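Have a look at these structures, which come just after this line.
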Structure P
Amino acid sequence: MPFGVDHSADRLAHRLREARNRAFVGRSVELALFRSALAGDAGSFPVLFLHGPGGIGKSTLLRRFGDEARAAERPVVELDANTITPSADAFEAAVGQVLRADGAVLLVDNVEHVQELECWLREQFLPRLPIGAVAVLASRQRPSVRWRTDPGWDEALRIVALRDLAPEDAIALLTARGVAPRLHESVLAFAGGHPLALRLAAEDAVRDESRASWTPTRDVQETLLAQLMCEVPSALHRRALEISAHALATTEELLRTVMPDADAGALFTWLRQLSFIQSGQHGLHPLDVLRDALDADLRWRDPQGYQAMHYQIRAHVLERGREASGTDVLPAMAALTYLHRGGGVMPEFLTWQTDGDVVEDQVRPEDRTTVLRLAAEAEGAESAAVVRFWLDRAPEAFRVHRRPATGEPVGFMAWLRLAEPRDEEIEADPVVAAVWQHVSAFGPPRPGEHLGIARFMVCPTDYQRPSPVMDLVEWRILAEILHQERLAWSVLVFADTKFWEPLMAYIDHPQAGAAPSVGGASYGLFAHDWRPVPLEAWLALQKSRELFGARVRGAARPPELVVLSRPEFDAAVRDALRSWRQPEVFAANPLTRSRVVADYGIADPVRSLRQAVREAVGALREDPREAKWHRAVSATFFDGVPTQEAAAERLGLAFSTYRRHLAGGLERVCDRLWHRELRIGNPK
């Protein structure tokens, strides 16, 4: 191959080079490495191996290296490995002159196309380079471990993983391409720092400068897919790739669940070796820009298939979320909320930055001073005094958010569990007082139930705004809701009600009552009563919103359940038994709208209530001590006797004895159904 194109000023090549130089941004570290090698500095590396996914800027950087080498009057040999057959003879025929030229610079792009030559390059070709020569290889694939384990290459080779452009460099690229500043945020939200995505987005954005924001077009997404994607061997591989784009993180288990007839292990291995697939702590995922393009493509190309895949992934992720414990809880909640990206609301309130820069931890005694300082910084001295009160009273309610490198808390939250606030708690905390006033008016916790209050969400640097810390807070709140036991109300407390109102409406937590004030700052309360709309109904509502938002046809709220006090509940049970043979009266019983009935999952609530009552009565037979109660209840209500006297006569009991047995049986049946209503197991 010739040493390069004539770049003299009277050639088009000169204009092309000048335009490329003006458009070039970033890569200061890589340029410094190359310039050091070019100058022969002590400690420099004569061989650089660049690797990174398609579109990350490898070819652009190689071209810049070539321009700088020519400017330094060095002979340059360039090769696109995609243009030769993958053989040692073909490679040497193309670039062999670099072995004979003093101070030559070898630039080889698309090395992945001659992957089988990697050993030959390492062991035979590159060692023949004359002293003073510089070689730069660029590939979509990371070099094999043999390069890194051979001590001979330690001082001669530098492996460089090309990453996205830094935010300031990405903005510089958009500015250089004429993108209006008001569009920068929306373009960066799509492209991040990916150079190719930035260039494609910029090309489209400048076509209409009147718009207020930019969204990716089908053309941009299709071009990205064409440029970044590899050849996909089969439809199964394509589906595995689509799953990895839709889920936050993909594991073999997820592939096995969604694709039960496929070889999940082989598909996972294939995904893992792709240059645009990244490995994280919890599984695999594509580059963000490719992930979005893949997901949008399937959603556009096969809406029904997309929806079916989503619900399969959702079922798996939800099951894992319900089973999660300990340190697995928050990653499981992150995966569950990630499935709401298509609903149009959640992405405005979560960052899904799961790199471990901030982690949740239990509060420790030595954290007390820092927690109080953070509270004072974010909310003032009066709020810090309320934090001190709850730290003393319920330290187990608090969780801190630490930077692992230092262990220092940068934020904290508290989830208070209260059956009924005590007088001193209401006096000490105006927010809890306002919460109790609201729930007392609309249905306080019944015996065995409790309130859950997300009372504090504090991080002074990003106070109650989307951030990695607020991600942890929101995931913890979801975990408390998903793992609830006898939760009557959840109440979330925010300082900026207007900002958080769209998310609260989306998760069915409407604003509740007057805004209490602490230290001159008002706080909005957003509440959900879990008795009329229990967890399963709430999850069904969320499922309807995940893909298409809250206003999609068919996404109506589920019917609310009735919330009865214990006396009202017992009266309804007795009415149900008395009206057992009166279908119209029985169908009007309020228990047909209770959790007792809803938990059966049967479409007919009357049938469900009959089943629940029969089971509660039938359970009396299981204990020999209660068998007499079973006979009294069954004879009175199920056997069609006209009067209680007739029931006593049928049972051969004195009327007073019969009445005692009947009262005991009714009390026990009410107890069993009440415990079912509260989900607290059978009475002892």
Structure Q
Amino acid sequence: MPRKIFIASTEQRSGKSLITIGLIHALSGFIPTVGYMKPVGQRSDEGKTIDEDARIIKEIFKLEDNIKDINPGCFNDVIENKELLFERIFDSLERISSGKDLIVFEGTDYTSTITALEFDINAELAKDLAAPVLLVSRGADRSVEEITNSLFECTESFRKMGCHFLGAVINRFSSPNYFEDRDKIKEMLAKRDISLFGVVPNSPILSGPRLKEVADKLGAKIVIKGDDLSKVVTDTKVLAMTPENALNYIKDKNGYLLITPGDRVEHIFAVLAAQKSAYYPRYAGIILTGGIIPGENITKLIEGISDADLTILSVEDDTYITAMKVHEITGELKSDDIEKVETVNQLIEKSMDIHGIFNQLGSIKISALTPRMFQYRIVEMARKEKKRIVLPEGEEPRIIKAASECMGRGICEIILIGNEERINKITADMSVDLNGAQIVDTSKVAVEILEDYAETLYNLRKHKGMSKEMARDTVLDPIHHATLMVYKGDADGFVSGSTHSTAKTILPVLQIIKTKPGISLASSIFFMCMPEKVIVYGDCALVENPNAEELADIAITSAETAQAFGIEPFVAMLSYSTGESGKGEDVDKVRKASELAKKKRPDLPIEGPIQYDAATSEEVARVKLKDSRVAGKATVYIFPDLDAGNTAYKAVQRSANVPAIGPILQGLNKPANDLSRGATVTDIFYTIAVTAVQAQTG
């Protein structure tokens, strides 16, 4: 897995893209293969299909990745369908990551009218992409206090959103006391635990537009074309005084763009003379305002002055409006602008602590899966090998809608049990597509199939007093029929419970499918989608009061389920006391279960008995169990009984608004899962996807 870094800005015009270019160039000296991605670009306003920064960076570094993967989305996609956008981003990242040692992500440009939403999307991207944030702040014409306050606010917001924070860079810093103010800022940031990796000075070459860019943006007419339209405009001056006085204000630096009314011919000649003088700088050009152009004789006279090399433009706007418009124009980097690219690279190498960034990237480990990444992973795993999932509640609208989505996204094949006419009517009423789904009406199933199912059920349950006649009636029940389909191999997995109780759903599963060899009992887990990561709770739905041996099996099976879905298991065996501090029957059961689980699976990090706060909080863990491999970073939480587990999962789900995927049954010979009767379409969709993944692994 490549290392990652997310470059975000505090506001518009921070020079984020230039920092990105310089950083990619500099880090390429440490890291063999560096990839780049701008997940959400700015293109909708101009009708473009690709973000300009993404295109330029691809060209500068000759990146082989498809531009649609480098820039998979735009800000409009966030508003229209954010979840679909993130899925597309994850798909692109899978392709871009191949063979890379580092991925540099670039955040949005804050060009929308909803800056708060843009900030949130940057934070969500950084968190879900598991990329520590390097924050770029604009330093031009700002005091030390303004710069640090902006960084304090943004850093705190990123941290509150659950992002890992790498540090900050100040760009376009224009203070006359560079070293003194740089050190002051570094000291102030350090007090807030913010690493400052560089203060990049303002460069007129980088911030100024080329003369051609100015002409294009203003819609200017070229009156006299000099030899070079690629001159950088470093500043603008309006010439309104007499030439003698005006010359005092344009003699200190190269690159001035001079603005004057079109009828002030004396200014044109004064500037032309200054341009040829050894005592004055080289100017970028002149703009004549008001739509007034010198007459033919004056124009010929100007053209006849050799070696002036000064472009003269004309615009219709008055002088004030023109000056305002020019002020708003910022320099755009082009991939073939070698001077600017080299300037960027030199500034970054001189002004930024590249070694510090490289070392910090190596020390940050982000192993937790965010809910969005976890859900994406489930979908991708399910797609790899399509399985047949049977849904016995086929006439329930939520089931039908989730089934349609599963097929539409290529998750699995769907079998619905129910009356075909009723299912088709509901489908038509909701305008969903069930094309390709198999519909099974148990009252119309072929006699030989029903007889085969009945014979199978009779043989499985005759020791409990079931007769053949009872078996024939029972196989018409949708839940029993679906369970037998899975048992017989006519389906690969089973999901039910949206309109039936857990007992009604699970009992046939336990009687027919049964548990795997060596597993003492079936149990369940919930995937709890916490804001920053996904953790596992077990058992919260099935086993009422497990003994120590059963609790040990639940812990091991839950760890295996977590691992199968990409969650590194750190198992906490929960109790009301931690370590050796408590005594009593309940805590002794957890202690014994922990010992048994460790003996059976010495490779798994297991801790118990342990209290919830010690399991989840590193701060508490340092006090109660400082040498534990699990304390403070548990990912699998095993509750001592159903009373504790069910209460805890519902309390967390409701009070913290945490999505819970489950209950997911484990330990069965074949996958079958129970839904909550309050399950949403999204809940059902992901439970079906999880079931499909379970069916792949057996």
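Just so it is clear, none of the values below were taken in a lab; they were calculated from the coordinates. It should be emphasised that the depicted structure is a prediction, and the values quoted were computed from it without experimental measurement. Cβ atoms are built from the backbone, for glycine too; each structure is taken alone.
Overview of results
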| item | result |
| --- | --- |
| Computed 15.6 for mean count of other Cβ atoms within 10 Å over residues 21-28 - originating structure among P, Q | P |
| Origin of the value -0.22, -0.52, -0.90, -1.33, where log10 I(q)/I(0) by the Debye sum over Cα atoms at q = 0.07, 0.11, 0.15, 0.19 Å⁻¹, for residues 469-668 alone was derived from one of P, Q | Q |
| Among P, Q, which structure scores highest (criterion: Kirkwood radius over Cα pairs in Å, for residues 277-428 alone) | Q |
| Per mean count of other Cβ atoms within 10 Å over residues 461-468, the highest-valued of structures P, Q | P |
| Per relative contact order in percent (Cα under 8 Å, 6 or more apart), the highest-valued of structures P, Q | Q |
